[in-house]
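Got some structures for you, see below.
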Structure I
Amino acid sequence: MVCGGFVCTKNSLCALNILYVLVSLLLVGVAAWGKWFGLVSSIRVVAVVIGVGIFLFLVAFVGLCGALRHHQVLLFFYVIILFVVFVVQLSVSCACLALNKDQQNHLLEVGWNKSESTQRDVEKTLNCCGFSYVSYNASCAASCFNHMPPLSCNTCAAIIETYAGEVLRFVGGIGLFFSFTEMLGVWLAHRYRNIKDPRSNPGAFL
C-alpha cells in the first residue's frame, strides 16, 4: 500500500507517539535522577518536570491506543488535546525567542525570589552567591563562600545573564520543533480517523 494510506498513516502515528512516550520517560527519569543525586533540591521543580512527563505519557498513550485500535473517540480527544498543547507550546516558544534583555533579567529575578531551594541549587551549581549582590552576612551554598575571606564569589545574575539568551533561544527552538511535531500528530490523527479500515466490515460504522 502506498504511503498515505491506512497502514502508512497508522504506522506514522504510532511511531510519533512512541517518540512522545520515550521523551516523557526521559523527563521523568532525569527529574528523578536529579533529585536522587541531590542536583536539584526544589521539590516544586521536580514535581513540575515529572508532571509534564506524566501528562505527555498519558497523551501519547491515548494516541497510541487510538491508532492501534482505530478508535474514533480516543482519536478525537487526542486531536483536541494535542492541538491545545500545540497552541500553548507555540506561544511559549515564540515568547522565549522574543524576550529582550530587560525582560529576561526581570523574569530571572522574579524566579530567583520565589524559591529559596532554587537559589541554593543555582548557587551550588554555578558557584555564585546572591542574585544582584553578594551578602557576606547571609548563608550561601557556593563553595567559593567557604573560603576565607569569601571575596572570589560572583553574583549569580552576572553568570546567569551571560547564558540566559542562549538558553532561551535553545528552549524556544526545541519548543518550536516539538510544536510542529504536535501539529503533524494532529494532522495524522485527523486523517487516520477519516480513513476506512480495509479489513473492516464494509457496512460497519467508522
Structure II
Amino acid sequence: MTADPDGIRDVYETQAALYDAQRSRALFEARWLARFAACLPSGGRVLDLGCGAGEPIARWFIAEGFRVTGVDFADAMLEIARSRWPEGDWRQGDMRSFELGQTFDGIVAWDSFFHLKPAEQRGCIGRMATHLKQGASLLMTVGPEAGEVTGTVGGQPVYHASLSPAQYATCLEENGLRLTGYLAEDPETNKHSVLMARKI
C-alpha cells in the first residue's frame, strides 16, 4: 500500500466520522500536555494545529481554561468540532500555508505535523515560529528518525514523514526556537515520538 502525500486531506474528509469514533480518549498524551501547559500563562491562547474533531486534545485544553483556536484542513473534521463547541474558534486552514495574523502562547500539533513532507515540515516550523509569542512553547509529534512511512486511517493509506532529531534541532534554531524536550517512541504515549520547543 503506497500513500499519496498530497491525498491526506481527502482521506480525512471521507473518514472523519470513523476516525473520530476510533480516536482514543484515554489521554495517554496527558503527561506531555501537562508539561506543555505548565509553560503557558493561565488562560493563555493555544493553537491546536491539525485539530481534527477536537477530541481529546482541544477538549483537554478547553477543560483546563485555555482559549483554543483549532485549525484543520478537513471540513468534515471541523464540522464535528463545531457540533461539540459551537462557540469555539474553529478555522479551515492548511499547515503548509496558514496565516492567522495573530500570535499564541503555545502551539500543539499532535498527530498532524508528521503528515507533511520533509520540506513542508521545515516551512511549517517557520510558520509556527511566526505565530508564537516570545517565550511561547511548541509541542508536536514527529518520527523517531528521518524517513517516510505509510500508516492507515479507516483502512486508507496515509503518508508520514520525519526529519532526524538533529535536523529538527537545527531547523528550530534557524527559526528562533530552542528544543526543550524530545523522546523517541515514548512507551507512555503509545510509542509516539514527542518534541517540545520554546521561542527564544
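A short reminder: the numbers here are calculations on the coordinates, not readings from a lab. Fair warning: this is a prediction, and the values are worked out from it, not measured in the lab. Cβ atoms are built from the backbone, for glycine too; each structure is taken alone.
A few remarks follow.
- Test item: helix-only ellipticity at 222 nm (-39500 (n - 2.57) for each DSSP H run of 4 or more, over all residues; to 500) calculated as -25500, pick one of I, II: I
- Here P(r) over Cα pairs in 10 Å bins from 0, in percent was derived from just one of the structures I, II, and that gives 9, 38, 41, 11, 0; the source is II.
- With relative contact order in percent (Cα under 8 Å, 6 or more apart) derived as 22, matching label from I, II: II
- Origin of the derived value 0.45 (FRET efficiency 1/(1 + (r/R0)^6) of positions 58 and 122 (r between Cβ atoms, R0 = 25 Å, to 0.05); candidates I, II): II
- Which of I, II yields 2.9 [distance in nm of label points 7 Å out along Cα→Cβ at positions 50 and 138, calculated]: I
- If you line up I, II by distance in nm of label points 7 Å out along Cα→Cβ at positions 26 and 162, the top spot, with the largest value, goes to I.
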